[in-house]
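Given below, in the form of structure tokens, are the structures.
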Structure 1
Amino acid sequence: MKTSISLHDNTVHLWRVWLNDFTFEVQNLIDLLSTDEQLRATRFHFEIHRERFIIARAFLRKILHLYTGMSPEIIAFSYGPHGKPSIDYPIQFNLSHSDCVAVYAITLQKEIGVDVEKVTDHFKEGIAKRYFQPDEYAALMNLAPLDRIRLFYHLWSRKEALQKATGNGLFENSENVTDRFHVENFFVHENFEAAFAMTPPIHHIEKWHWTKEGYTHFS
């Protein structure tokens, strides 16, 4: 297994980690976290949520190590006004986790956001009414119930990724914002919808999956 990964201009690397695969490692992974991250972990009411937070944050550090060479436990995060993390290195990244999966997006010196959503069996009409454009909402309501649910999460993941790319905590639909970003959905699993948003141009996309045996490409 390679111990470093090269990242080129106008390239995005997308990572997938199944969090439940690493619950056996939680006691070791928590040692990679900073004091404030460990404190955040203690605030989760349910053990499964605490474990998934620890694993997701630890693998963010392990992934960043591959690009920066910095030991995972010494990576120091800074946070924007709405909680978007960054490090003192010419690399940009974002992470998201939902249920048992975490996704990460890595690029060089570009604004980037990523989101993953577990597809449930409920249509969240209140969210759609509030945050979707009129044509998007109309398209949803014209679909059969199961198709409506799928399209809702497809669109919602795109909006969340765009919001996280801007780093301002607001859902932006104005043309000057949406025109600045390339937004694209990507496959994680049939039970999830995922998307990333990044300032163009984008010349290459690579997808990586970290398993118990190591990491490899996935399609």
Structure 2
Amino acid sequence: MIGAFDQNRLVGFVFGFPGRVNGEYIIHSDMLGVLPEYRSLNLGFKLKLAQRERALSMGIETITWTFDPLRAVNASLNFARLGVTANRYEIDYYGETSSALHRLGTDRLWVTWSLNSERVVQRISERSGDRDVVPPHANSAALVSIGDQQQPITSADLNSNSVLIEIPRKLDELLKSHPDLAADWRSATRDAFTSALQGGYVVVDFVIDKAKEKGSYVLSKGVR
């Protein structure tokens, strides 16, 4: 458990527990939270860096966790800022709950943070996580894209080395205004992620297009 404090007040924390994957000791990061009024201070990123430092001091080089892949802010932190990868998609990972946070179910991407990898070292040294899609990904086929009415448009094109899965940038607004449409996004992205990951793709990046109010996952083949 690592906390962020404003004087004596706990305003954010990250919590993980030990585990083993294929014989390797890891930390599974179970929760990361920051109070709403403190979310503009980059505390989530700083807490994850503190968790990385603590893990490395104990000789642990891998941290895993899960998150809702429809949450663009979390995706940007995880992939663009921290440099995680993902090759697992868990359907209804936590089952059915009464939480308002789980109105679209509990599908999760399982991410792996390889703490000493070149990818991670590079990403955590960059200033901004909101990067534009750049070649060779800019012209990649989109398995899911955003239509004119914010609806998901799907494709089954798994013939290239890199594909995209787009999501709305602001899920909560969509949940309030068009809950049925938000449910369509869960179904469409679930199908796209599971098909791509089963086909050998790995999620390697997430980029935000603020002008078009969308985010794009980048999935590539040949990545460990």
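Some notes on this structure:
- Source structure (of 1, 2) for helix-only ellipticity at 222 nm (-39500 (n - 2.57) for each DSSP H run of 4 or more, over all residues; to 500), computed value -7500: 2
- Of structures 1, 2, the largest value of relative contact order in percent (Cα under 8 Å, 6 or more apart) belongs to 1.
- Answer label among 1, 2 for the case where semi-axes √(5λ) of the Cα gyration tensor in Å, for residues 3-50 alone, calculated from the coordinates, equals 26, 10, 8: 2
- Label whose coordinates, when FRET efficiency 1/(1 + (r/R0)^6) of positions 67 and 139 (r between Cβ atoms, R0 = 41 Å, to 0.05) is calculated, return 0.90 (choices 1, 2): 2
- Source structure (of 1, 2) for FRET efficiency 1/(1 + (r/R0)^6) of positions 91 and 147 (r between Cβ atoms, R0 = 30 Å, to 0.05), computed value 0.80: 2
No lab work stands behind these numbers, since they all come straight from the coordinates. This is a predicted model, so every value here is computed, not measured. Cβ atoms are built from the backbone, for glycine too; each structure is taken alone.
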